[in-house]
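*Asks:* I've put the structures underneath this note.
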Structure I
Amino acid sequence: MNEGMRDIQLPDNLCEAAEKAFGHRFSGIAPLLEFVLRELLRDESAVLDQIEQGVIEQRLRELGYL
């Protein structure tokens, strides 16, 4: 295993379907999965930012600033 990398096991049929659907955009399954995981984490961060913003706005309303 490479330093800072992990090995994972996925069903062959799932990998083949992903390569068929997205092979033209990615050089293999590893870059595709890396992209998907980064996007999921980015979206998660955006949702948390929206929640935090809502909490801050609510506190400002309660204090009479909004």
Structure II
Amino acid sequence: MNAIWITCPTTDQHVLTGIETDAESFAALPAFTLTLTRPACGDIHPWADMQGTLVETPGEPRLLH
């Protein structure tokens, strides 16, 4: 299963959102905005669907698109 990652605007590090999906479902998602609390910096980050990156495994991000 693939995972959605975002980039923390405070630390510029990749952050796993905890959302897993396949490439076809990710591409078909409607527009959305969610928030994610980042433990490393303590901030709450809003992010939109277009800011998410789908990666193959929840390890070091490897872009699929």
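Read-outs throughout are calculated quantities, based only on the coordinates presented, and are distinct from any laboratory measurement. Quick caveat: nothing in here was measured; it's all calculated off a predicted structure. Cβ atoms are built from the backbone, for glycine too; each structure is taken alone.
*Asks:* Can you spot which of I, II the value 9.9 was calculated from, given it is mean count of other Cβ atoms within 10 Å over residues 30-37?
*Replies:* Clearly, the read-out refers to II.
*Asks:* Work out which structure the value 3.2 belongs to, where distance in nm of label points 7 Å out along Cα→Cβ at positions 22 and 38 was derived from one of I, II.
*Replies:* This value belongs to structure II.
*Asks:* Here is a further query. Consider the structures I, II: one of them gives 4, 18, 31, 24, 16, 6, 0 for P(r) over Cα pairs in 5 Å bins from 0, in percent as calculated from the coordinates. Say which.
*Replies:* II
*Asks:* Of the structures labelled I, II, one was used to calculate helix-only ellipticity at 222 nm (-39500 (n - 2.57) for each DSSP H run of 4 or more, over all residues; to 500), giving -2000. Name it.
*Replies:* It must be structure II, since only it matches.
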